[in-house]
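Structures are listed in the sections that come next.
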Structure P
Amino acid sequence: MMNVEPSIFALLVAAGLISYVCRIAGFWIMGRVPIGPRVRRGLEALPGATIMAIVVPAAVTGGPAALIAIGAGVGMALWLKRDLLALAVGLLTAIGLRAVGL
């Protein structure tokens with residue numbers, strides 16, 4: 001069995017609780033916001049903005065392997081319209097390219 005420092009365990013539990021409270025607070029706050037066309041457009045743009053916030057820094061700093069893997073993932077997403085499969089293809093492409101030294 002693995003020994004875990006009590007302070008690390010407490011930190012992980014605290015981080016999980018804070019994350020949960022933030023999520024619940026978001027639901028609570030959005031339950032009181034009138035969802036008009038402007039708010040709806042903003043909410044619909046969030047998933048794409050989140051993906052871009054993750055992908056762009058990886059593309060800029062990840063080198064050729066990251067760019068090829070991102071291209072493979074995007075190509076798969078556009079071709080098959082299956083996000084999870086596209087994620088898997090991009091991830092496996094990056095792993096494979098890193099394994100051969102690119």
Structure Q
Amino acid sequence: MESLIEYLHTHVPQTKNMGFQAGEYSDSGLALHAPLSLNLNDKQTAFGGTLATLCTIAGWTMVSMICREESLAIDIVVTESQIKYRSPVRCDPIIAWKGRNPVPDCWT
């Protein structure tokens with residue numbers, strides 16, 4: 001997982017600037033986080049762009065980790081994203097992806 005975060009910091013520099021850090025990765029899911037102090041907006045809450053990026057990177061990372069485990073060399077590209085903000089975030093944002101979907105047969 002740490003090598004994947006290093007890859008992101010090198011190839012998607014904004015993840016390093018936003019302080020993205022690896023949380024836990026297991027069969028039950030994935031967690032990524034970023035410090036609020038580096039991602040504040042003018043209201044002193046989490047910047048919406050950071051939250052959207054964190055969600056997108058979490059999805060990309062989960063698919064990447066599953067592909068690595070299955071020895072699949074697939075070029076992963078996020079082509080669409082949608083997010084709805086329900087309330088301000090006033091603590092370090094943590095994105096948790098619960099559970100794992102099995103690898104579809106069409107990927108193997």
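Just so you know, all these numbers are worked out from the coordinates, no wet-lab data involved. Bear in mind that the values here come from a model prediction, so they are computed numbers and not experimental data. Cβ atoms are built from the backbone, for glycine too; each structure is taken alone.
Match the computed value -0.43, -0.95, -0.97, -1.00 of log10 I(q)/I(0) by the Debye sum over Cα atoms at q = 0.09, 0.16, 0.18, 0.21 Å⁻¹ to one of the structures P, Q, and report its label. Before the final figure, lay out each step's value.
Working: P: -0.43, -0.95, -0.97, -1.00; Q: -0.24, -0.74, -0.92, -1.20.
Derived from the structure labelled P.
For relative contact order in percent (Cα under 8 Å, 6 or more apart), which of the structures P, Q scores highest?
Evaluating relative contact order in percent (Cα under 8 Å, 6 or more apart) on every structure, the highest lands on Q.
With helix-only ellipticity at 222 nm (-39500 (n - 2.57) for each DSSP H run of 4 or more, over all residues; to 500) coming out at -29000, pick the structure among P, Q it was computed from.
P
Using mean count of other Cβ atoms within 10 Å over residues 11-18 for the comparison, can you identify which of P, Q gives the largest number?
Once mean count of other Cβ atoms within 10 Å over residues 11-18 is worked out for each structure, Q has the highest.
Quick one: mean count of other Cβ atoms within 10 Å over residues 59-66 came out at 13.8 when computed from one of P, Q, so which one is it?
The correct label is P.
Quick check on the output: 15.4, 46 is Rg and Dmax of the Cα atoms in Å, for residues 27-66 alone, derived from one of P, Q. Which one produced it?
P
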